[in-house]
Structure I
Amino acid sequence: MNKPLSRRNLIAAAAPAALLAGVAGRALSRENMQNTHSSTTSSRPVRPVDAVFSPPPVHWVGDGFRVAGYMNVIPDAAQRLSPFLLLDYHPPFAYEPSVRQRGVGVHPHRGFETVTLAWEGSVAHHDSTGAGGIIGPGDVQWMTAASGILHKEHHEAEFSRRGGVMHMAQLWVNLPGSHKMKRPGYQPITAADIHELTLPNGGGSVRVIAGELGGVKGPARTATKVHVFDARLAAGGKLELPIAGRENLSVLVMSGDIVVGAETAAKQGDFVLFKNEGELATLEAKSQAHLLVLGGEPIGEPVVQYGPFAMNTKQEIAQAYQDYRSGKFGYLED
């Protein structure tokens, strides 16, 4: 049975390869660009909703991240949400001041990308390529593990000392087989790098992190077609997503209440999954709302997931463990 990708199970990276016997595979300027999103023609066929999932219970990743793992409650998530493999959402939570930096120590990854989005709080990142930095409010860290990387992430030192509210999300974005063994990379995307789309009639705004919406392109470089939009809607605001039915599409409601399509209601914490039909998804806010929109072209390859690795075959997973244990992922001090 495929083991869900969960950051809680990073210790599995040290497991002997024999444990894998039961793993089965499954086949611009720094200023915001203030564009106005014009209404999409209503002649486009509407994308229907497949399901609305209630928020899963929260769990701890290390001792510093209190998250809800949405992929664990969605059937066949690796295929239905491709290219995404994981969504760990950290709803707003107040941490007490601490002299020790909470977080997650050194751990490996291979075969995909980790993407961390920050709205409140600050996280320090370091990896075995020498890359790193501070992810603060509005920033995005896009790390390509590819052939193998070690990294660690903790509350930033000053944030730890003073305490405060943290609000973040981490995505794991799958890579096609042709990219899984390429060199690791790192994209530090600051808030100023992310351009903003203004919705008509005071309806709100959308930060385009990856992909394109309304003529605004996101700064993230991606191996396949990926959409990551950070939307804030005013009460009564409407967002139209002209995304072809062959592409997967989902929405996390981080706050507020929305109506999807003609009548599907979703509230804070809900995760909306669309069917692969139609060409236009419509969202209307019944109250002020904050949404994370995820979508993209399905990769269409087998996914074998185990612990911190995501490859195409069991043999590639076994090789990942062997390479990790032999030091081929580099070195990073804990």
Structure II
Amino acid sequence: MDTLIVILSVLCICTAALFGLGYYMFAFVVVRPKPKAKKPETDLVYIQREQNRERDKKALLQREHEDLSVKTHDGLTLRGWFFPGNGSAESAKRFLIFSHGHKCNGIDEFSHIAPLYLDELGYGVLMPDHRAHGRSDGKYIGFSVLDSRDILLWVNYLTKRFGEDIEIVMHGASMGAATILLANQSDALPPQVKLIVEDCGFSSAYEELRYNVKIILKFDAKPVLDVANMFCRLFAGYDFRESDALGNMDKSKRPILFVHGAEDKYVPTYMGQRMYDACTVPKDILLVEKAVHVFSYYEAPELYKAKVREFIENHISLEREYKKPPCL
């Protein structure tokens, strides 16, 4: 009898620990963090990035811009900054939608890249904040699953405002890259979206979390992730496994430019390579030497810009020329 009590006690403790760790993981990944003073960076690389972000963000907000919002199907207000392009009248029909990463926001993530689209390519630029990020509403982070549906609301907004004949490029980083990969696989993707640029997106949300938990805990804690996923379904209304860009790559609708840092240890480089290999639509890939997670542009800005310009030229500009009526 005493042995049975001991066994039952151990089982109860283990179960409680499993559920406790699972809930902690769910809360860390999915629940919007409370505002608090940010710990100062100690790594020189990240200190420099913070300084660059503040400089670039300040410069960007000095330009003409609008504060926009849309409503989600579940009643949240999503907010974003819109910057008109500086190009020709024709380019007023061309737009770029950015999609930021986990626990970041649009303007912090992309203020350094925005001039490429605004000034060099003449695109109007939209920088939305995903649900539970930045200035947008929400308690639970969509972790690409809900965000891939939300971002199409911004596509519809631009289409209604500027016309059915607009052209849209979507450019995402990390979780935001996974977001636009999923949107590109959706049957609801509007024809105005012409191509996507995904930078270090994960191939599967479930596998991305499993990979990072294994690094932190030093063992494969799949049961902990499964409990976290249970809480996610219960409270946030989605399953991590719904984000499976690799498994659904054959459903992709538009051309994809894959970008990944060769030294990315957060979203491992092999994820980007596997998606590129499985991709069935027109594609290209840029692997940036020495670049860690979301640092490809910082590591090789000219190479990055040249590849983006080339990809757009090959897959939008040529299509645009083909559609022109013949001269009489």
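Overview of values
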read-out: Distance in nm of label points 7 Å out along Cα→Cβ at positions 67 and 155 - highest-scoring structure of I, II; value: II
read-out: Computed 5.4 for distance in nm of label points 7 Å out along Cα→Cβ at positions 99 and 203 - originating structure among I, II; value: I
read-out: For -1500 (helix-only ellipticity at 222 nm (-39500 (n - 2.57) for each DSSP H run of 4 or more, over all residues; to 500), calculated) the corresponding structure among I, II; value: I
read-out: For 15.8 (mean count of other Cβ atoms within 10 Å over residues 219-226, calculated) the corresponding structure among I, II; value: II
read-out: Per mean count of other Cβ atoms within 10 Å over residues 171-178, the highest-valued of structures I, II; value: II
read-out: Answer label among I, II for the case where mean count of other Cβ atoms within 10 Å over residues 123-130, calculated from the coordinates, equals 26.1; value: II
read-out: Structure (I, II) behind the derived value 19.8 of mean projected area of the Cα convex hull in nm²; value: II
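Every number in this text was worked out from the coordinates using simple rules, so none of it is lab data. As the structure is a prediction and not an experimental result, all values here were calculated from the model. Cβ atoms are built from the backbone, for glycine too; each structure is taken alone.
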